[in-house]
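Right after this note come the structures.
Bear in mind these aren't lab numbers, they're just calculated from the coordinates by the rules spelled out. Please read all numbers here as calculations on a predicted model, not as lab measurements. Cβ atoms are built from the backbone, for glycine too; each structure is taken alone.
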Structure 1
Amino acid sequence: MQMDMAYPVLVNEVLPGWTYGIFGAVVFGAIMSSFIGSLNATITLFSLDFYKPMINKQASNQQIAKMGRILTIAVGVIVTGIAPLISLFPQGLFAVIQEFNGLYSMPLLAIILIGFYSKKTSAMGAKAAFIFHVVTYSLSKVLIPDVHYLYVWSVLFFLDMAIIYLFSISRPDKLDFEFEKYASKVEMTPWKYSKWVGFLILLTVVVMYIVFSPLVLAK
């Protein structure tokens, strides 16, 4: 049985038959809400961060809105067409989503960590790390398909951080990052325990990964 069938089987065993329709409506509403939210976020990201700054710098608000509507229909059709194919993956829906998220989640995490702990950052380094990660991770799915994606993430994460760090040393931005322009709007005083708590959280994640890995419990 696929992992995706675990929850439906649980619902079938626990809920009475007359509630199936109600529960189905609730699940469908939750799915539609998540889908619409993700679609709106995607369109907003493309329109304001790519279309306006790079493709059509002179675009008016009406042109941006029109492009957003066109892209909404296009992405909706593409996603709807791809959705039935997910059932063909034996590892299940959750694993497929996690593998896809690996395209951008690890380099973003590396960029955020470097940005938190270093003022000498490099925008070019962040872009180089992002491109390197997407290309390398995509190739890993073809060249080493038998290696679990979490192991690939663990290696690429440190490589992403190394790339950003090397660029930050060799080609740092001219101005250090400061919070001065936000000082009047938001209280930005750092929590004095933030670094220790952050380190503790990372250590906990590593320990949990080891404990639940084949090295300890999953034998």
Structure 2
Amino acid sequence: MTLHRVLEPEVMDTLEEARDYDVMDHSEVNRVFVDDLFAAAEISGDVLDLGTGTALIPIELCQRLEEEGVEDYRVMAADLSTSMLDLARYNLEVRGLTNRIQLDHVDAKELHYEDDQFDIVISNSIVHHIPEPIVAMREAIRVVKPGGLLFFRDLMRPETADDVSRLVETYAGDENEHQRQMFDDSLRAALSLDEARELVAQLGFNADSVQATSDRHWTWIARTK
């Protein structure tokens, strides 16, 4: 039976959720995200990361940029969860990146940034948390500069419950019960590839700008006009 989308809580705002998320092994996923971001564009200027969680992707991004000697950039790491941001603050301090990454408590559906403020807007796995993700994606489009880059990646809902179980076992089999359940819930809350393509088409972008980029992810890469 084809799976229908089952929403999960929009905000992961308990300390247990934030800690369990932070200690899961995201290293390979984050590395690939940054690899693909680098392949899509030269990174410079002001970058906004929507749904930053504990800021692991901004940290990976900044470490890579420093290795390459890039100086002309700043990162705004935004999230609605105060528990996630508390851990993010610790992560930045430990890695000495508080001068490069600014944390902001903000709702992606109602950004308080000015129009055309950022050169790049990135997001990893925020879409499946939002009941009506088109609202947040419109906000991302609003705050990126003309010609700016939009780089969104999210989980892709499997077709069947058996597929969910297989993915949970493959990618979270060594995690604790709560972490496995979080991943299971997230897969069920995700958009299908067709739903993601329909969404960006409604926003005026080519549906083919959304591609399946792993067995569990879709990625949307586009530039504004």
> When relative contact order in percent (Cα under 8 Å, 6 or more apart) is calculated, the result is 23; to which of the structures 1, 2 does this value belong?
Replying inline: 2
> If P(r) over Cα pairs in 10 Å bins from 0, in percent is computed to be 8, 34, 40, 17, 1, 0, which of 1, 2 is the source?
Replying inline: 2
> In terms of FRET efficiency 1/(1 + (r/R0)^6) of positions 62 and 198 (r between Cβ atoms, R0 = 41 Å, to 0.05), which of structures 1, 2 is highest?
Replying inline: 2
> A value of 1.8 was computed for distance in nm of label points 7 Å out along Cα→Cβ at positions 38 and 102; which of 1, 2 is the source structure?
Replying inline: 1
> Taking distance in nm of label points 7 Å out along Cα→Cβ at positions 86 and 118 from the coordinates of each of 1, 2, which one would give 2.5?
Replying inline: 2
> Thinking only about distance in nm of label points 7 Å out along Cα→Cβ at positions 6 and 150, which of 1, 2 has the largest value?
Replying inline: 2
>> I have -13000 for helix-only ellipticity at 222 nm (-39500 (n - 2.57) for each DSSP H run of 4 or more, over all residues; to 500), calculated from one of the structures 1, 2. Which structure is it?
In response: 2
> Of the structures labelled 1, 2, which one yields 2.9 when distance in nm of label points 7 Å out along Cα→Cβ at positions 126 and 142 is computed from its coordinates?
Replying inline: 1
